[in-house]
Structure I
Amino acid sequence: MKILIHGINYTPELTGIGKYTGEMGAWLAKNDHAVDVIAAMPYYPEWSKKEGYKGKWWFKESIAGASVYRCPLYVPKKVTGATRMIHEFSFLASSGFFWIRFLFKRYDIVFTPYPPLIIGFCPWLYKIFHPKATWVFHVQDLQVDAARELKLIQNKTLLTILENIEHFWLRKCDYVSSISTGMRDRILSKGIHASKYIMLPNWAETNIIKPLPTSESMRTELGIPLDSKVLLYSGNLGEKQGVEMLIDAANQLKSKTNILFVIAGEGASKQKLIEYAASKQLENILFLPLQSYAKLASFLAIADIHLVIQKKSAADLVLPSKFMSILSAGGVSLVTAEPNTSLYDMVATNNLAYICEPENTSVFVQTIQSILAEDSTPIALRARQFAEEKLSIDGILGAFMQQCSYVQHR
């Protein structure tokens, strides 16, 4: 099939939507589909254009068999509600350079990862010209719900406008997909019929990310003693995660000289976190940049406990994508999640990790100490088995494309 992916984020971004969209494009190309991609210059999660893309305008490159059409965009130095909207609209405007041409090409499937919210505009126009094409609006993050519930946007009129735009795309697309049951329920509650919904969970490249012993991890390279107890948080450092709780936990555990918190990632809140840790004069925290994907398995192997945290108000608005890689690596995780959320149900039903209440530092610290005091091998074995059976990229994308093929031929 001929497939067009239109999304602001794409490979070589190492985390978030770009990681999964890039892996999807590569998988589709490997499985003999013709894949075109319209994407921005890579900038996430550092919020800075990556080396090799600075100073460039519109151009085409080939990545893992997919033709990727890159568009310039505005990347703010300070991310606020206003600068983020300008950032997203700049991509909408610049991507029109390629869309003018692509409106006259025929695709079987147009796949659009959301956010950003503006991502639906050009596919909607395309459907007017090509009504037989299938438009899949893929929800990785309920951006408008998150803006409201995390109070990132407090102007009620603006929120109503954004909700109406989101609902318009959800109605106009042929199919809506998302990554969790919680997101599915929220989407259906917006008036979308269940027959229009496709589940497309995030996956793990289980052939690449495998369990490794601590001796084969990056500890020596990073200067971390092999006998330290490492508590690792790796991923986006933004408002939805509530990573500041890790600083408070490290402060409570600073007398335990063998415990080291490692915070690896980038994001809008990183500098604020570094300053917060410095204000408490903590020596048991190590901040690191995101590590390359080629080293991900050995990097994840540094951890005795992986920390998967998010705020209560972000429940079922997002599903931490890094958790899939942790499961594939056979990692022992401490997850903060509330009952009756997708993350909680996934973990509790399959006994994949330890769980505690979100945003409760005392309980969080107590749970860490309990985990370190017991043998967690059974949890690690279950995590890897679950990844092999449920999270392989071949199984998930294979099933998704079977559904799309059924749609095309019915």
Structure II
Amino acid sequence: MERIKIRATRFMSLWARFAQDRSGNVMLLFGLAMIPVLGLAGAAVDYSRATTMRTMLNAAIDSAALMAARDAAKLSDAQLRERVDGWIRASLHGDAANGFSSATVTIDRTGRTINISAKASLTASLTQLIGQNAIQVSSSSQSSWGTNTIELALVLDNTGSMAESGKIEALKTASLDLLKIMKDATSETDQIRISIVPFSTRVILDTSNKDATWLRWDQTQESCSGWGWSYSCTTTKINKTSWQGCVADRDKNYDVQDGDGGGTNASAYPADFCDAYSPSTQAKVMPLTSNWDALTQRINTMTPVGATNVTIGAVWGTATLSPGAPFTEAKPLTTPRLKKFMILLTDGDNTKNRFEGDGSTSNPNVDARTKLACANAQIAGIVVYTVRVMDGNRDLLKACASDAGKYFEVTDAAQLSPIFKQIASEISAVRLTM
């Protein structure tokens, strides 16, 4: 009994001393401080895991989007969504596979696009010590199927200088080669449509447009006869009966813009007299069409006549690619999967427009209008190629091209066909997507 009392007394003494001891506080505080430290270290580890998961999810969704585009035409929406989930799951493993549930798939059959978005949840490790139990990662991708549609304007110098060195015949051959490439590249109705804009100082339209509201009828022409005291001049105003289809530049600054020509006289297109600077024998403008026979026939009617006004060619090329008047064949630029192009070819300097120039001497003021017309075409979403045929303002045509790779220069008319084939191949390749 005495021995038990002694042992009890010793235990109570030890307990009292333990209760009064403060030497372990540092370890206790250290242990508490380690919790956020471990949490932060765990966050770095979990962030790395999440990054790996996101990379894997990105790759899986991109792959699924491409496969969905491949099969979209032959599968229903429900089948596509089921396939997308299956393709994504098959590409994931580890944390990504465990955290993925399903994807959101939006299918636009009109625009022929598929949008896929998905999330995956990563279960946190040590980050749970600071209250973060899971990390969400997400990814999205878009793909499309089918083919692009193409609208192309051939804006071709038909001035008198094109009669030299076999240029007009080479241009016809090159243009026909281009048409063949485009025709062969077409796999759907109206997939590729082309307009032709021959130009000199004016363009010539079909006279069936004479009642169009976007035309104005106030241009005049003076003719003089006699000599000495009998010399006299007569001023004649253009009218629908005598009109041969010539149209001149609009009032500035409409002269460098595309527009419907309605609303004011200044914005309307001036029906004008044809003359030596733009004879009535010049080939007419052809709006966008996929009638390859009609395009071929129009190319073959081109003859080299008149003086040079590149501005009006660029403006009417843009007009054929615009859905508003004066032509309405073009589709809006916002149309899904639509690409617009212009090939602008000339062999000479600007010498005359409606406002100035003598028809034979290079005029820098007309050049300035051309630059603005080209800039507006590009603003309208048109990719502009330019071709200088032996002569002409090199700097102007370089500035008109959408980029340096879309400017071409030939030193011999025989080089035209290979260049047109190259451009045609580039443009027709754009029809392929996915």
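What to note about this one:
- Source structure (of I, II) for semi-axes √(5λ) of the Cα gyration tensor in Å, computed value 36, 23, 21: I
- Each of the structures I, II was assessed by distance in nm of label points 7 Å out along Cα→Cβ at positions 187 and 347; the largest value belongs to II.
No value in this document is a laboratory result; all are computed from the given coordinates. Not measured: the values here are computed from a predicted model. Cβ atoms are built from the backbone, for glycine too; each structure is taken alone.
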